[in-house]
Structure 1
């Protein structure tokens, strides 16, 4: 058995830190996809497509998500 697992408190803390980092990476990837979607909607709107209401909803959703993310970062 590797020595890492023998020190259970340290192993648990390390695994929890790893889990938080994985969550942060996933959150970052989701935000990046959301911004790409928003950019695509903006492009469609600039080309004259009728997506203004969709664009507005997406902006509101992303603003809410950004606030939630900011709070999460401040609390961690």
Structure 2
């Protein structure tokens, strides 16, 4: 969740119909800057990110839900 989404979008470029991309980079970087990695990740297996804590999973789910509501339901 701490990485730029553009490389992923490039993988699907031209074949991305129906795909909703959710950018979690900013929301996670902002929260980690405020509260630290330990609040959101139990490890750093990805370098600057890792497996999420309960709080990290909640942040991820809330951000994904927000994008789905906006993109799918127009809310």
Just checking, which of 1, 2 has the largest value of distance in nm of label points 7 Å out along Cα→Cβ at positions 8 and 56? 1
With distance in nm of label points 7 Å out along Cα→Cβ at positions 16 and 48 coming out at 5.9, pick the structure among 1, 2 it was computed from. 1
Thinking of 1, 2, which structure, once helix-only ellipticity at 222 nm (-39500 (n - 2.57) for each DSSP H run of 4 or more, over all residues; to 500) is computed, gives back -31000? 1
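Kindly point out which one of 1, 2 the value 5.5 was derived from, the read-out being mean projected area of the Cα convex hull in nm². Before the final figure, lay out the partial values.
Numbers: 1: 6.7; 2: 5.5.
It was calculated from structure 2.
No lab work stands behind these numbers, since they all come straight from the coordinates. These numbers were taken from a predicted model, which means no experiment stands behind them. Cβ atoms are built from the backbone, for glycine too; each structure is taken alone.
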